[in-house]
Structure I
Amino acid sequence: MEAKKEARAVLRYARISPRKVNIVNDLIRNKPVAEAMGILYNTPKAASELLIKLLGSAVANAENNFGMSRDDLYISEIYANEGPTLKRIRPRDKGRAYRIMKRTSHITVVVKEKE
């Protein structure tokens with residue numbers, strides 16, 4: 001049996017927390033590419049813009065590197081892992097300092113051809 005072909009695209013060190021990205025990821029997981037793009041264009045979240053470009057890249061990889069048809073592609077896997085956290089200081093009253101955690105994400109999109 002032939003191994004199933006898949007194409008992927010990865011965005012590393014995105015300056016958005018994985019928790020925010022995964023909200024949008026759950027909307028488009030296991031959907032056909034055309035439907036997923038429609039959902040992303042109409043979702044008013046910061047992660048949508050990043051995912052539109054990333055999904056476009058995964059589709060281009062599938063077409064150019066593996067000769068897959070754009071019409072048969074669907075999102076088989078999509079996830080956001082935690083990247084390094086930038087730690088910043090917020091000055092507070094009486095000489096105190098509060099920590100600000102600026103989180104980053106590593107986002108991965110995998111597309112496959114449906115049978």
Structure II
Amino acid sequence: MQGVYTILLLFFANILMIIAWYAHLKLAEYPWFQKWPLIAVIAFSWGIAFFEYCLQVPANKIGFEGNGGPFNLMQLKVIQEVITLVVFVLFSIIAFNMQLRWNHVVAGIFLILAVYFVFK
């Protein structure tokens with residue numbers, strides 16, 4: 001179950017991370033947000049990132065084999081990167097109406113292969 005908990009925590013942490021890193025780009029479409037100084041946008045993003053860290057750190061602690069978890073450090077990192085990219089693709093499609101193209105699909109296939117090889 002530690003592996004499942006790790007992946008779930010990483011998934012929700014990455015949702016928060018993507019929001020912290022990119023939501024201000026979408027919010028810039030609103031006049032009230034355009035008036036915010038850069039320091040306020042940074043504080044806004046860091047406020048979200050705090051909760052991301054509250055999930056990310058326990059995910060790595062629970063999942064790491066040195067703490068009794070099922071994953072080594074490389075596996076944890078590759079899992080996290082794949083989750084990040086999946087969440088980012090979904091976010092960019094939903095929030096920014098980005099189009100998924102064939103090269104994005106090919107890149108996704110290579111990421112799946114990366115996960116396969118890191119677990120070999």
**Fill in**
Matching 29, 20, 9 (semi-axes √(5λ) of the Cα gyration tensor in Å, computed) against labels I, II points to structure II
**Of the structures I, II, the one that -27500 was derived from, the read-out being helix-only ellipticity at 222 nm (-39500 (n - 2.57) for each DSSP H run of 4 or more, over all residues; to 500)** = II
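Of structures I, II, which gives 64 when percent of Cα pairs over 11 Å apart, for residues 58-97 alone is computed from the coordinates?
Working: I: 76; II: 64.
Derived from II, not from the others.
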**Request:** Using relative contact order in percent (Cα under 8 Å, 6 or more apart), single out the structure from I, II with the greatest value.
**Result:** I
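Since every read-out is calculated from the coordinates, none of them should be taken as a lab result. Since the model is a prediction, treat every value here as computed from it, not as a measurement.
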